[in-house]
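See the structures that follow.
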Structure P
Amino acid sequence: MRKIVSMPGDGIGKVVLPEAVRVLKAAGFEAEYIHADIGWEFWCNEGNPLPERTLKILDEHKIALFGAITSKPKAEAAKELAPGLRDKGYVYYSPIVGLRQHFDLDICTRPCKTFKGNPLNFIRRGKDGIEEPEVDVVIFRQNTEGLYCGVEWTDPPDEVYKAFNTHPKMKKFASCPKEELAISTRIFTKKGTERILRAAFEHASKFGYKSVTVCEKANVIRETSGMMLAMAKEMVTEYDGIDLWSTNIDAQMMWLTKNPENYGVLVSGNMFGDIVSDGFAGLIGGLGFACSANVGENVAIFEPTHGSAPKYASYERSIVNPAAMILSACMMLDHIGETEKAKKIREAVLEVVSEGKVKTYDMMKLTGSQEVLDNGAASTAEMTDAIIEKL
């Protein structure tokens, strides 16, 4: 029997991950789920939201489902440490970012595909009235480099400050005292860039997408964005029938609400990939439908892109939409070769959404509160039940 690491994490992660497991079982996927500790509780009590024991479990079993984590700014995180751990040098660092770095989960895939009948789908005014374009976009986000790699300083050490001052553009900041300076670096490597570009082109080729769009800012961030675009121009020559497009992230955020149906596969660095994937997710129903995969050479972790939403986790009956977690589980099934089961679950989700009889509060465009259940919204468990019934 296959073994899957289960990391519910914080907040609604503890709610939606068990619902996804229910759906997997109903679809005929048999597995042993091995719990692993991660999240805010372990930061507060141990000074580490990603304990070493969890890394060992993942290193052994390789495949994981992940719910959500709570992250707070540096000062707030320090205040919530157990009294015995304070002022001992512990610094909070996002555990999902830590997982990506530790296991080199450099390829992040975020599909954004319209579910017909979803009342949250993007609509626009067209020549003949209101149109609902079909969105079918897959974002490939470089997951371990760029602005999220964590190479940054406040009041940088002297050697770092001196190194940065060798760049002529630093003259602008000469009047700024070093202790008032905060620096974040944006690092791209050719190896990491080649891997994410290759993954994007291979996906486009395998599934019949006609274009790959490099979504960066090569006209301004010339070294990093420029390197990705230059490498893509070389790589596209290997793929007949696929066009290479290039967009700037700011313009892309405008165009995705003008002509989203024109795009197929997008590829970006870490920050811009994060931004554009949330933008496209908003066109297909929001974060309640946004799934993702974090894949390295040896380990793969599958997660919804929504946060932990802790206030909803405290509700007696959960109201959150489990679809993003369920669809993330489908991505896991695809990864391990269980494609028919993944297809079966996606078709069940589509049938429930299209039928429109069972809707979570977000699909009803209600403000999240416990009272939405009295107004006809389905609970988390009821949405899962409806999907299982279609299976």
Structure Q
Amino acid sequence: MTTQAKATPQTNTASTTEAAAPILPGATVGVLGSGQLGRMFAIAARKMGYRVHTYSPEGDTPTGQVADSEVCAAYDDLDAVRGFAHGVRVVTFEFENVPFATAEAAGQCVPVRPAGSVLHVTQHRLREKTFLRDAGFPVTPFTAVRSLEELQRAIAKQGLPGVLKTAGFGYDGKGQVKITAPERVEPAWKQLGTSEAVLEAFVNFRCEVSVVAARGVDGSFAHFGVIENRHANHILDVSVSPARVSDKVREKAIELTRGILEKLGVVGVLCVEFFVTPDDGLLVNELAPRPHNSGHLTFDACVTSQFEQQLRSICGLPLGDTRQHRPAAMANLLGDLWERGEPNWAAALAMPGVKLHLYGKAAARAGRKMGHLTAMADTVDEAERIVIAAREALRPR
């Protein structure tokens, strides 16, 4: 284990009574994980006077570059995890692939928000979809699959096309394959290389939307409206807010999101991703118990960003005002942009209303999220046009 510290870690001596009280500015918060979500959380926390410690197996990380202390240790080093937790007042996580045992070890020392039980459900597709179905939330038809024979039986029952996904630890399209014909069944199972999977029915959807929301210690609820998302190669490409959907879809998506947060007992931020069907129906696709890529535009476009909201909720403070200043759009910047050299930052930043966020990652590679652009305008369509034009202007010529 190595530690890169910029401040002396605080010892957690809070009693049970103190832990139930709000955790005020000046305290230290801990983050499991050290990517760009943790970086933006740390920026929001530092602005409000909190200290931030981050824990992950890597050093010089996006979060570590702005945190007060960067602890580098394996997630399965539970003694190191408990030592880390003793130096903070509350622990959160910035991606859901942190092992459940890690969250449980931290929870023996300080509150973990959202709780390890939320992480346990949402980091495993089969547990997540089973929870949603059993709780009465609308989900895509699915079947648990643990062998080629079970997959063949599931396809006989559900039909094709279908999407075969690993049960755990998948994101950005990783760990999934579309099956369109019977002869593709066995190759798909071999390609996935897992002992536990989920077969989902292929959904004919009109668009994809998400709702980023927060629930406080006191059960209070706040949301950032409905955000419309477009993907490329299974990675989020562009998000716009507010989404171009009907009032019926907007109201139902928010209602379902609130129900999911309450049913899970979330304290913190959670994003619900939905498919919108041609008849304005909604199907829950995935849950992310943390700030979400589609909510990055809130950093510039809203009174309170999703990252400040995460901080407020886990610290027991009142949830912030989520009003949006103007229509906004966000475009991801992937490592592909660096293939012909350094992007032309000046060209993009010359466009009115454009904001640049880079994540401090040293090596650019195809498909890697290196940063994002946001743009605000008088209409959603105009914001989307500007942010796409700004990204195109980045390409070296």
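Coordinate-derived values only; no laboratory data. Note that the structure is a prediction, hence the values are computed from the model and not measured. Cβ atoms are built from the backbone, for glycine too; each structure is taken alone.
Assorted remarks:
- Computed 1.3 for distance in nm of label points 7 Å out along Cα→Cβ at positions 141 and 301 - originating structure among P, Q: P
- Each of P, Q could give distance in nm of label points 7 Å out along Cα→Cβ at positions 69 and 381, but the derived value 3.0 comes from P.
- Value 3.6, calculated as distance in nm of label points 7 Å out along Cα→Cβ at positions 293 and 317, assigned to which of P, Q: P
- Entry that produces 0.45 once FRET efficiency 1/(1 + (r/R0)^6) of positions 85 and 157 (r between Cβ atoms, R0 = 25 Å, to 0.05) is calculated, selected from P, Q: P
- Among candidates P, Q, the computation of log10 I(q)/I(0) by the Debye sum over Cα atoms at q = 0.15 Å⁻¹, for residues 165-332 alone that gave -0.86 used structure Q.
- When relative contact order in percent (Cα under 8 Å, 6 or more apart) is calculated for each of structures P, Q, structure P comes out greatest.
- Winner on mean count of other Cβ atoms within 10 Å over residues 205-212 once structures P, Q are ranked, highest first: Q
- Read-out helix-only ellipticity at 222 nm (-39500 (n - 2.57) for each DSSP H run of 4 or more, over all residues; to 500), computed value -8500, structure in P, Q: Q
- FRET efficiency 1/(1 + (r/R0)^6) of positions 189 and 237 (r between Cβ atoms, R0 = 25 Å, to 0.05) - highest-scoring structure of P, Q: P
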